[in-house]
Structure 1
């Protein structure tokens, strides 16, 4: 299957540069994946479209202020680093600007007297390359809260503002570790969650720390040739039991966001030597790449944002609801002037 099969025309002015004035006021396109029928509503009305007894699964990963700026000691150049994950007490995996110049042995100065050195390189100078950087003294989450910046995606053409610290974070975020927000969750407010509770909807949580694997574009001509970066996830015993109960009772599992889908599908085990089929509790790493032809085992419904052309996220949604149906819904969303991407509007696929 060709990457170009997942392209669509999107006017630049529909790419949301700011969140809506009030959280939860975004528009909602409801897509029936069996018939292709579409309805227009608002996220605040979500409970009207979710059956009682549905189990909704949310990703509770918290975005860290993972973008930091250092000064190269040999030239004085300002270099931007995006910290992807901790590799040890003082070492992090990171992407950075002007990647080819950031070679092992190069040293940098950061705020508050912190220095660092590149100690490893993966992928050479390509756009999906990473570097291992060691800080002295080691840095922690408190340091990043003081000096770091919210890692807004590159299609948001502005610097992060103080308000992004709250708006580019879900209201239920708990476990710090993401370099990008699981953005479907940005729509939810305490009031919307309460309306779902009142409808008899059950909630559960997983954790997937969003890294390069989620938001890197597909550059291969054929999607089967694309390789995902590894991301870390955790499924609790409580969530595994909740999914098992829902499946046994014939109740739908509604994944909030593509990261929740990827976690559920990564942690699913088929029946075999390790026991019966079902969601397995525990932690692990995943490189799962879901595209048309994939058979979903855990997720029955999907709440998600509108995604970038040719992205792995659009391919996942197309696998869930059918490429033609999804692209047709996207064309209608463009005609109706929906807002796209992280701070944009949402879809419910059922």
Structure 2
């Protein structure tokens, strides 16, 4: 589907974009990939990797700026929406700014993609959008709802929208693995709560989920990858087995366990070999055979959390992953 296509990635200089671009260039050879972001330094650094490759373009802009989006989307077939204000404390202390990017930015993109006749849009979501307890999660839940409803809002236009949802990416900047690695020589690792669990997904798995969404979507689906969990205390032990673990307490807005699918979504959720799909409750789309395909309805009351996950990452798997990715952990 993405062969010889024109693709725009909002917030494309982040961890997702830095993985999506090389993987997509290698697999699909698109006509062009446009990176839209507001950080000129990140663009400059990223552009050096693709110097001489006419398929990769860079466009300074912000999803808050609707007119700039119209210009950036000229001739674009597919959009991946990765732009967001993501840091939980930043969102709590700058709520208006978080809403402008995550909610108003989503509205701008939905409008602009419909008007510019984009074929398909996949928006990146987060576990924090499921039963949110912080502003970041609440804005991403609102964003998810906007993209789902965008399929109805498009009217006779053919633009279709879907969402992919996953948790903190392994090794991404600011996440727990690079944090523990950076301080392990101090001999003490802070643990918020010994019971805390987290999903473990790689950037490559996130990109593959987006590819699948583009290929599978009818419009309005939320895709959730099946991935393993791990206790944070076990992550710490693998990284620094000799270090003492100090319990420091859960931070404001933080959950004990990550949740991808809540019980309220179970009525419209279907299971597949490698993922789940939450179908829209509106317009009877959750009963659409074209959206369900070969899915199996999950039981009523089902939830998918990092605590009740049947799949767990073993110590040796994490150790091997860290060894393979040591040069890029914390880089994006």
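Any read-out appearing in this document is the output of simple, stated calculations on the displayed coordinates, not a laboratory observation. Computed from a prediction, not measured in an experiment: that's the story for all the values here. Cβ atoms are built from the backbone, for glycine too; each structure is taken alone.
Comparison across structures 1, 2 (criterion: mean count of other Cβ atoms within 10 Å over residues 175-182) gives the highest value for 1. Computing relative contact order in percent (Cα under 8 Å, 6 or more apart) gives 15 for which of 1, 2? Computing relative contact order in percent (Cα under 8 Å, 6 or more apart) on every structure in 1, 2 gives 15 only for 2. Computing helix-only ellipticity at 222 nm (-39500 (n - 2.57) for each DSSP H run of 4 or more, over all residues; to 500) across structures 1, 2 gives -5500 for structure 1. Here distance in nm of label points 7 Å out along Cα→Cβ at positions 31 and 279 was derived from just one of the structures 1, 2, and that gives 3.4; the source is 2.
Between structures 1, 2, where is mean count of other Cβ atoms within 10 Å over residues 63-70 highest?
Largest value of mean count of other Cβ atoms within 10 Å over residues 63-70: 1.
Comparing distance in nm of label points 7 Å out along Cα→Cβ at positions 47 and 191 across structures 1, 2, the highest value is found for 2.
Taking mean projected area of the Cα convex hull in nm², for residues 183-246 alone as the criterion, the top-ranked structure out of 1, 2 is 1, with the highest value. When distance in nm of label points 7 Å out along Cα→Cβ at positions 231 and 271 is computed for each of 1, 2, which one produces 3.1? Only structure 1 yields this read-out.
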